[in-house]
Each structure stands twice: as C-alpha cells, then as structure tokens.
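Please treat every number below as a calculation from the coordinates, not as lab data. Bear in mind that the values here come from a model prediction, so they are computed numbers and not experimental data. Cβ atoms are built from the backbone, for glycine too; each structure is taken alone.
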Structure P
Amino acid sequence: MILVQRTKWMRAWIIATLAFLFVLLNYSAKNLDALENFTWDLRVKLLATNDFAQNDIAIFMIDQSSLDWAQEVNGLGWPWPRELYSILNAFAQRAGATAIVYDLLFLEDSIYGVSDDQRFAQSMGVIPTYLAAYPEHLPIQALRQASKMLGNVGHQPDLDGIYRQTQPYVFRNNQALATLGLTPWLNQEDPLEISSSSLFAELNENSLKIPLNSTGHAILNFRRNIEAYPTFSTAQIIQSELRFRDNESHSNPTLDPSILKNKFIFVGSDAPGLFDLRPTPISKIYPGVGLHATFLDNLINENFIRKQSTFSILVFTAILTITSTLVFTFISSIFKFILTLTLLVSSLILLSALTYLQGIWWNLTTPSTATLLAISSVFLSNYQLEGREKRFIRNAFQQYLSPEVIQELVKNPDTLQLGGQRQEISIFFSDLEGFSKLAEQLDPKELSDFLNDYLSEMSDIVLELGGTIDKYEGDAIIAFWNAPVIYHDHAARAIQAGKDCLARLAQLQPKYQQWLNCQVNMRIGIHTGLAVVGNMGSSKRFDYTMIGDAVNLASRLEGANKVFSSHILVSEETYHQAGKPEYLYRIGQIRVVGRSEPVKVYTLKPKSSNDEHRIFEKALDLFERGSFPESRSMFSEIMHKNSIAQNYVHLINELGQVSDDWNGVIELTKK
C-alpha cells in the first residue's frame, strides 16, 4: 500500500537525470537565452544603484530644450553649426576637464561651410577631443586629423533588441578600433595588446583588463539612471561660455566651470527627434551616450559584469536538480512541499541578487528550469502513486472515523500501524440523567429518533470546535481535543464545547419535553492530561481512540456531577490550561474511585450576585477546614438559589461529626 523507499529513490534519480538532460539540450541550443536575458534585465532594473557611479564623468546633453533654444533664440535648426561644439570645447578647457568625447557623427562637411569645420577642428587643440566613428565610415578628414582618437559606436544590440554589452574593439584594416567609451583612457600612440579572452592596454605602467564573454563583448554594469553622471544641457553650457567671453559677472556664472574639473565629458543627445535613444535593461529609451559613459565608468571602477562560466552553470544545475528531486520525492505534506518550494525559489532569487551585487551574471534560468521541471515531475509522480493510496484510505475509513482523523491518516499513512503515542489531550465525557429509565418508557423508534437528534446536535458542537469524537455509548458522547489535530487551546475548546452543549440543550428543552414528556438533563466531565492516543485493536479491525488514567478521570468527573447536582465538572488541570476562565468557579475537591490524589473541580457560575458567590466561597472554605456548623449555616443562606449549596447542606448532615483525619476532600465510593 505504501510506496517502497527503494522505488522512490529510483524514480527520483530517473526524474533528475531526464530533467537535467532536457535542460542541457535546450541550454546548448540557446533556447533559454531569451528567458535568462529577461531575468537579468529584471535584476538590473530592481537592484542597480547610483552609489558607485564614477564621479569623474559628466555629460553635455543635447536635449529638447537645447534644440528649442537654438531654434527660437538663434534661428538654428538641426544639424547645428559645428562652431557651437567649439564653444563646448572652450568651456570644457576653461573648466579643466580631462577630455571631451563626442557621441555624434561628423561624416559629412558642415552645411555652414569649410570655415565652420575649421573652427571646430581648431578648438580640438585646447582639449583632447575624441570623435565617434563607424569602422566603415569615419569623420571628415579635417576633424579626424584634429581629434585625439576615433571611437567605434557601431555596436549591435542583443537578438531581442536590448543593449546589454559593448564590444571593446573591432578590427579595421588589421588595426583595432576601440569603442568610444574606451578611447579617453588610451593614447593614440599606444597599440592595443589583445588576447582571446581579455583586452589589455598599457596605462601608466599598469595592465588594464576587461572581462569578455564568449562573443568578445564586455557586459555593462549599468547605474540606475543616466542621472548617475552629472548631466548638463548644452544650451546652458554654451550660454555660460558666451557670458564668460562677454566679461559678464564671473562671480555668478550660469554654470560654475569648476564642477567639471578633471572630468571626462561626453557629448550626446536624448532628444527624441535625434534618434539616439536605446533600449537597455534600465530603460527602453536610454540615451545612447549613456552606453559609452557606462563603459568608461566600469573601466575606471573595474566593475564590468562577469558572466558565469558554462562549466559552473552545468555543475550547479546538476547538483541542484539531483538534490531537489531527492528532497521533494520524500515530502508527503502539501504544506511542506509548498513551503520547501517557496524557500528554494526564494533562495535562487536571493542568490541571483547577491551575485549581481558582486558584479556576476549568475545564470538563474538554467538551474531553475531543470529544478522546477524535476519537482513538477516528482509532484505528478507522487500524486499518481500516493494518490491511489490516499483515496483507498478515505474510502475505507470515512464511514467510521471523523474527517480530522481521516485527514491525518491521509497525511501520514504510516499511522495506520497499530499502537499510539503519548499526547496531552482534553477529554470530554457526557451522559444523560436517568437515560436507562427513559429508554424503558420509549418504543425503539422513538428512542432511536430522539438519540439521533440529540447526538447530532451535540456532536456538531464538538466537531465545530475541532474535537475528535471517540465513540458513542448509548446516550454518552466521548470525545477529545489535540489529537490527531493539534490545538494549543484544546482545554478552552473542550470547556467551550461543554458550555455550548448545555446552552443548546436548554434551547431544545421545549421540543424534547413535548417529545418525551419529561425534562432532559445532561452531565459533562472534562479533564486534561496525558493519554495514549492512536489506533487500537486487532490487525484487521481497529479504532482511533484513547486510553489512560486521564481518560478514566474524565469519566469519573462526569459521574461526580451527581454529588453536586451540577451539569458540568471541569478538573483543575483543564481550568488552568484554559487560562482560568472567569465563568468557572471551584465547588470543592473530590477523590474518585481508583485514584489516590484528590481533584479540585470547577463548574459554571450560577446567575447570582457577587455577595452570594462570596458566601459560597466562604462556606466552602469552612467546610474544607472542618467547621461544619458554620459552613452549613452559610450554605443554608443561599441554598434556595444554589443547588450545589443545597447539596452541601445535605452532605454535612450526612457526615455528622468531623473525623480526625478530615482533609476537606469528598470521597466518592461509586463510579
């Protein structure tokens, strides 16, 4: 009936192997790349910060406001006269900037004439100037010769159209053409020394190393937004320089040039009409100049993204797939299954986030796909095989076990073995007063109809409060709490069940009096203690039940109601476990048959005044100390309102004199 452990092991290994092979084939075919790129973009968007952005980089942005200013104030449309760029160079030189890098293409002569190009070329002499180029298309000769170096901007996005990486160099006429963001760090006279895995250049006698992926690209470590680098409108820069030239107030310029000292300045555009907005993991409309600024930022900080090697991806995937498959194969609880799966997925996400913060592109998709595929297969396999077993249990036991017990058996089929375990439970015994005499007066059908109605009403209350009904013995209901379902408030639930049963019986009294021509009263005993709970019986027929001294005491308490004329007796253990409910009060202590230790008992407080309750407490104290005359006198004061006080008066009369060994305990001689 229960799956053999060896079979489970074999199934787990087969599932893990097939899942790994399936993912390996798809990984090799690059079928998982799109999903992995998506998860990477999500990591970048959520985790990228501006905290470590290089503060030696600034951007002169040709934004829409600059275009509007040039058109409306100066009557200049696009493309601008290149003389304006000479003004930018002049301001950068005035500020003491390190270099200025143009992410603009100057492939044709200026429409404003040769002199316009000459003025721009001459301005390159005051500050190192780097120009954008394509390998096949270079700037015009005048500007090319005046510039410090040309930088490649002819980069292609990934297959999904997203720019995540940059090729540090391409070859043109057997010479390496560096990407634009790299050029400010290179001297034109210094050749690029290239290996198959890294790019090296001699800078200040130090070797510069850029990690490349298998396609020869460097993966960019983006900041949260373009504002990570100080960004200024080109209109503001031009106006500032012109004010300096016109000798206007230097103490309050439009822009203080000192904030650009020793900075690498990139010139680019984010105006929609200039078509230099690129989709990146950060934004779908990211200024293209930001790609080059990010490259230089990563270069200076030496924090390009490093991609996980294929070997480590596959090894980790294999280990995780096998481990997860074996673990989930032996989890039978759906709650534990979901919890473990949640922890696993959370751990993978957390690992991918932590590795991102360390500058590593850790492959999330490959191990996750293999693992989730294996776990899904395990779930379906277990459902098919173990589901058959669980359905058998439900069908076999639903007729005579409570739904809670059946559910517990479904969760843990091994509990079908004979035997039990020690468990603290709250035990409930109820009985009807004078039922034997009542049964003699009713015909079998009337008796059966009454019992069915009464037991259904009381049982519903017990079950609604989470109780497990052990059995019915005639009119008696035997139930318990805290097994197989655990309740930390099991004592309170048992007491509440007793209260509710008495209240419901009071509501049913008119119906039952008309039905039986007499009043129906029930007695309830409740005790909390250790008992052995489990399947008891033979190997072919058994019941989920309880045995132990605690069970016997609960039964004795139900019968002890006769002594006090009470309807419910609760032991001291249950009273304390339930948090000492205010609606209960102590009415004495008894010693039941077969038990040496006395038990303090409690019942529901009657609807009486506080004075009457204090009188009862004082009378009980006198009784237990052996002051019978005084106790009887005080009990007599309230006996017309309190049946328990009335019983104490009769009991004192029966006891007569106080014996020498009196200890305040009422000895019960009958079960």
Structure Q
Amino acid sequence: MKDSFRKLVFTELRSVMIPLNGDHLSDESMQRALTMNMNLSTQYGYMFGPKDLVLIARNDAAGEIFDMISGMISEVKAPPMYPDFPSQVMSIDEARFRFHQMLHYFSTYGIEYIFDTDVQRGWLPGEKENITGTEKVTEDEHLFDARVLSLMDEKDAYLSVYTMIISKRERMTDPEKELVSECVLHLEPEQIKEIKVPFKENLNIVFAVMMDTLKGSERTEAMRAVCQHSGDVFKVLKYYLEQHEYHLKTSQKRTGVRLLESYPIGNFKENLILSNTKREETLVVLQFLDYNRFSRSEAHRNAVAMLRNDELHSWEASLKAALAESPEAGLSTAAERPGNLLRSASMLIKAGVEPEKIKAELLKCADRLSTQTLVRLSTYFSNGACGFFENQVYPDSWEDFDTDMLDEIFIEVLKKNLSFKQTPLRGKKIFLEESGYNLDRSVIQTNDKSEEGGYIRSGLTMKVPVNGKIIRLFTYWNDKERVDIDLHGYGVRQDGKTVDIGWADDFRSEKAAMLYSGDITHSDAAEYIDVNLEKAREEGIRSVVFSLHSYTDKTFKEIDEVLVGIMAVSEAGGGTDVKLYTPANCFFSHELRSSTVSITYGFLNIEDMEVTFVGKTSEDWNTGLTAKYAAAEGLPLFTVRSYVRLLAESQGAVLTDSRENADIILRLDKGTEDREVSLIDENYWMDLPSIAE
C-alpha cells in the first residue's frame, strides 16, 4: 500500500490503517498503547478513543502507528527570509526591508531577465546584514484539544474508502479523486459494480480506470453496471475524450459504441439531446467514437441521424413550448422530472407560475430530490445577500425574485426530504456539541465546497482558542524548478479602510498588528503572515482575508509540494526560540492539489474570534475579496445548527440542552464516547436513500 494513499486517508478521513487481525491483549501491550496515545497527543495533537486503543493493544501496533503518523505530519522545512520572525520584522526599518527585497528580486528575476538563464536560488540577507536566526528548540503550548483519530482495517481499506467516497451524492474533491483512482486499481470489477455512484460526475474517474485496465466484454459489462443510463455514458465519454485529447484506440471506440447501444432505444434517444448545449457536446462524442463505423443497431443509428439532422427536440425545448401554451402546462411538464423541476423553478416563476404551486409539486416528489441540492439552495438564499462565501454560482435570473420566499420554499422541501431518511436519530434525545466550532457561523457546502478537500470542510468556522493571541498564515513549498508563492492578508478596519499585507503592499501595519515575513522567490522556502489579535483591535481591524498565489503561474497541482495552513500562536509563541510551525495548533492545513494559481484560503473574524476555511479559487485574487468577506454583518441564516434542527424535527427527535440525558451527542468531528456521532463522518446523513427508495 502506497504511503501517499495512507497519508490521504489520514488527512481526508482522520483514519489510520493497520491489519486488525491480532487477538492478544496484555498489560504490557495496553500500556504501550496508552503511552503511544499520550505521546501522540503531546507531540502532534492527535489521539485515539478507548475502543481503538484496545484494538491497538490487541494488535500490539503502538510503535508502528506512532511512526506511521509521525511520517504523515506535514513539515515546514525552510526558514523565512527573516528567521527570527516576527521579532525581526517588528524592529526592522522599512528602507532596509525594501532594500533586502530589491536585492533578492534582482538575484532571481533580474539575473534571469538580463542573462536569459535559469536561477535556482536567490540571495537572502544573512550575517553580513546582521540577520541571523536563533535556534528554534521550544515548542509552543498546545492550544487545541487533541483531535480524535479512528482505526481502519487495512485488509478492507480499498473497498471501505472507495465506498465511503463514491457513495456521496456530491462532487469529489481533488484528494478524494486520488483516493478513488488508487482504490479502483485494487478492486475487482464485481466489487465496483455492486456500489452505486449517485453523483454522475464521479463516474469519470471510475470509468477511466475501467477503460484503461479492463478488456473486451468484461470492460463493457463493468461499465454498464456503473452507468445507469446512456446519459451517464455520454458524460463519461466526453470527459475521457478530453483527457486523451480526443484520440482513442479502436478497441476503446468499439467499447464506447457497444455500451451506448446496450441501452433501450427510448433511453438512448432521450439522452441524445437534453438541451441545445448538450446536443453539440453529444455530436462531438459521436464524431470521435466513429459511431456509424462501429454501430450494430439500426434503430440507434437512425436516432443519431435524426440528431444530426436537427429532428430531435430537447426536454428543455418541450418545457419552453409547454410554458408558451400556459403556466399550468409548463408546471405539469416540469413535474415529470423532479430534478429538472427544482432546477427550472426560476424559469417557471418568470413564466407566471405561482410559487406556492411549485412548492406543492416539489413537496410531492421531495423523496426523489437531491438533499445536497436542497441544502445548497437553502444556504444560498439565506446567506447569499451578505456575500459571506465565495463562488456561489446560480443563474442571474434568481436575483429578480424575493429570496426570502425562495428560502422558505427550499427549506420546507428540504425538511420533507429529510423526513424520508431512516437515520439513527429517529425518536431520540439529541445534544448538539459545539466542540470548538461556531455552528451559527458554519455552513454545509456540498458541490460548492473547496476542491482542496481536507477533513475540515470549507464553510466551517472554528473558534480561536482561549490562549491564542496570534493567528498565523503559513506556507512552505518546494519544487525542482524555481517557484514563487506569495501570501497576502487583506484587513478591513472599522472605518472601512483596508490594511493590505504582502509583497506588493505593506510588510507591517501601523502598530505591527499584521506582519509579513518577507517575499522569497525560489524553492524551497517558507512565508508567514501574523495577525496579533490584541494589536489588531487597537488598530481597529475587524477582519482579515488570507490568500496565496503562485506568481510564477505554475499551478499548485504542478508544484511538487505546496503546504498552506492557518494556526494559532500563544503569547509566548512569538519568542525567537519558539518553533514557527506547530502542527497541533493548526485550525486546518492543506497540501494543495488544485489546478489553479490562486486561492482565497481563509477568513479571520477578529471581532468574534473565529477562523473560517474558504479554500476557493479566485480569478481576481488581488481585488474585491476583502470588501465581500467583510460585508458579512449578520449571521448566516441557514447554518449547521439550522440543518441539525431541521433534521431533528424531520426525524421526530428532540434537541436537549443536557449532555448527560442525551441518547446521541452530535458533533462535527470524531468523539471518543459511544454516544458521540460525527456529522462530518456521516456527511450529515445527506447520502442516505429515502425510505421510499
């Protein structure tokens, strides 16, 4: 099993894999497990619960697990430009700082430009400039409670991880795609065929591996099992063609055509033209499959001919024709397809259909609607006005409507949808534990979540720990080539003015509330931005947006290693002998994998002492972000707490204020008690089929 696979399971699922086949428990093995757990908590801020500790002892795996986790903790392996950051940057005068930066830029970009040659490393200030570094030997105090890990049996790991990820009704993150790609290589076709893929875009990875590794009828049968209808096949073939620059082998073309013709002609014909845009995409797929050459079905060939002759009409066209006849006819047509009814709501309202009638139809088919889509719509229409989260993509036509009205519709339909799910919460007393998060500031992001993944999902808001005095954004990168990664901090003051920290802006704010460690333009290197919370309040800074950018325009995915994170630092942590990076004090961190050059990484709310993971790509990385995030005056309306309340009501459960009297304790991350259930691990029960299904 690859180390990279183990590490992804650790970072994405907070699980550790070992063979669980031992059955010998002794006082000595239990003591070793307890000691390992204590060392794990002390050094890295992780721990196992009692049940898993017994399993570790039975398998006498304490030493193996500690070494494994030690090897999976990301490291910052280079100092910043000013090694005794933040003290050196607090005391340096601006002219000296700028002169150092100019010399460094000239030693990289300047030399490359003048001599037309590649530079691996640039000049950095050292002893001659009286810039030296104190040996960093002191660990900062741990500010967070230890995060709980779980064990996974290595024997079943590939199937367990594959099932866990592919069963979600939402788009995979980049790390999840890597995990699934590896799992598929180690699973039998029969195992893959048995597991449904409810979110069709996730078929792309599975389909690609099948196309590349299976042969003949086995390949066609396996693909037929995972693709529910011909529409799925067109989608995955489009993706596969794009990945292979529209050049397929003859056997692959033949497989694609046979797979399409394995579906009934009615299904095939219906999926040839879902919309005018899809029609063009379908024609491209058919062209590069050499469809007519490999076709064996006259009926399917005739349908393709009708498509090419513009004789087929899409469902979208049928809906528009029905709406032209009357609003009622349009609603009747839309109601034939629950998912399309949901997506067509704006078109129906615009055509004169009463919102209450749309709601009535949606309630009738609530059990067949995607919970994730309903959550996303409820979140969007309750939070969209405050602009708190980035990259919410919906048709402009929604803006013409009363968002409160739409919000009420989607939340009512969501409650009905949740009532069809058979969760362990039914009829139980539930206690909702905050456990370091602000559930009134946290939202559930589904298909709009960060591609970077991580166990802590984008949209979740964590509280700054009591002894956290400094919030630190950090990055470390390394690559065979010279790479330049830049950090930026955009602060907003109470008076609306901004405080911009970064290579092209200030390196130190007015009262040193925000500090930048200096811009390094080679590999490997590290950069930091510190926000001193007390000084920030003195300066009137209310919030800060953190972002990073690959200045050399090499995407994060193309760089060998890019680590970024946000951590809390104690008051003593600002000392010159204290290590700049303490993994246990990270709110969250990521080894970036997305195919982009810029990311808005996190949002610091200084007034309420909270940090939110954003992790979204920003096309315009240097403008407009601060104002958008700082404009969030009120609390988001549809939050994690809102969802749990709705879920409890739909399940006939009772939310209690008493932890002791609760049957189930809900929390976002893993707990150690049998009663504790992780909302993240359960994916909020959004993936459960309805009872009707």
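Data table
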{"item": "When mean count of other Cβ atoms within 10 Å over residues 285-292 is computed for each of P, Q, the largest belongs to", "result": "P"}
{"item": "Structure with the greatest value (metric relative contact order in percent (Cα under 8 Å, 6 or more apart), set P, Q)", "result": "Q"}
{"item": "semi-axes √(5λ) of the Cα gyration tensor in Å, for residues 221-436 alone from the coordinates reads 69, 24, 15; which among P, Q", "result": "P"}
{"item": "Parent structure of the calculated result -15000, given that helix-only ellipticity at 222 nm (-39500 (n - 2.57) for each DSSP H run of 4 or more, over all residues; to 500) is the read-out and P, Q the choices", "result": "P"}
{"item": "Highest-scoring label, criterion being volume of the Cα convex hull per residue in Å³, among P, Q", "result": "P"}
